[in-house]
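Student: Take a look at the structures listed below.
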Structure P
């Protein structure tokens, strides 16, 4: 699947088939996180795969009582490790940890989509409850989780803002918006852009 199609097919899935996700596929999803960028290459993420239904129910309770979470065949809980990053960036350890785990999570979700799996990113509100459920040591903080499974039924398509409505050049402000936005939306103008590039190369 090409990347453009991949990012468009990723959606938040909250309804799952009663069908197991093979261990090998879960490992492929996890492997995708390995190449994610991180602050100072600290890679301070930790992943916990959960399939036990009692634990999943406890975790759904820690996520504002969203019971649908436990319907998924598997969860991946994304945690960050405070030890190394706190010594490297003492004032920005939490901020950088959230950014690091976010990039890793995004890559896992895209890989899951490529494998035909549905995911949904869910914030963990009650971090103490999640930490107790997973028996985490004090230096590990549960940030969020993703559900993982096979989509049941059709998902509801959500409206996305046009990129030209949220893009500025050099600085914020209407007067700094690029006047020539004819390239957007890209998918409708791809052939025109290709022809322009070919002409420039010939020159």
Structure Q
């Protein structure tokens, strides 16, 4: 299965992605990890990406798409993968659709973790990371809503979006995600 995870910062995407990776036996593709790995490997795209993220700027689409394309060509992605942090925009989603179609591996499910803002702030404040300061969280949420939230509409029109309540214990949220996955596996008819 090929799955995209959507959700605001603090929604628990990383935790749930690891659980889903283990449950389905598929590769977890975290954009942040891929960018760091490409930089550590000294690839041209990795070095380009580093020049942006060291300045705290978003890495341009063409660089991110190039790194994702290189990663999708690796053998461990043949049986499926879980995208975490990509796509972030409708433009990236269209490029991803084209890449996957070219390989005969369409996207099968988009899981959107829905979580109220007050829960996001509470979760992020408890982590105590430097990028979780209130002003930074507000900025990240604004970016998410302006750039990433339109993806929900894009994937809803394709019929592959499943909204999942992201509140409650990690175990309860994962049970909801598993139900969404099992529903997506069933043939439509």
Structure R
């Protein structure tokens, strides 16, 4: 699964999407981008977006997990009372305003906020540019930033940066500073010495 940001400066965050209807009473199946997310809670207001266009807001009535599928929830949305109404929402992204989410601690961040930031490392008394964060993916065991850079021929290439504390030295509004072991970077970025 890869998550990309179209509007990283937006006050609303994409938390998942409607995967389809569940049953005949208007309940929807929601796929969350983060299995541990607590963003879907009763009385929480969600923004519906399809193909980049907002389609209104809905309020969460109830939420239940789907056994055996950690990223899935069965969600009752107020005003959605039939299977047809639930099925009509299939494919809609679900967004939530940041002010409805818990405050972040100093060592936490939203992945979407890192998209577009340059990745750098200290090298020979200066900073070496390693590319720009363009997306997020996972290998099942850990999250990985997709970092895009241009090879010497000018072609865009991508490498994966594990999102783990020993590798991420500093994350600021301006950049992601990393300390990487030898062999982690593509050949075009790794020093010869």
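Student: Between P, Q, R, which one scores greatest on relative contact order in percent (Cα under 8 Å, 6 or more apart)?
Tutor: Q
Student: Which structure, out of P, Q, R, was distance in nm of label points 7 Å out along Cα→Cβ at positions 64 and 88 calculated from, if the result is 3.1?
Tutor: Corresponding structure: P.
Student: Of the structures labelled P, Q, R, one was used to calculate percent of Cα pairs over 23 Å apart, giving 43. Name it.
Tutor: It must be structure Q, since only it matches.
Student: For the read-out helix-only ellipticity at 222 nm (-39500 (n - 2.57) for each DSSP H run of 4 or more, over all residues; to 500), a value of -16500 was computed from one structure; give its label from P, Q, R.
Tutor: Q
Rule-based calculations on the coordinates, nothing more; no lab input. Being a predicted model, the structure only gives us computed values, none of them experimental. Cβ atoms are built from the backbone, for glycine too; each structure is taken alone.
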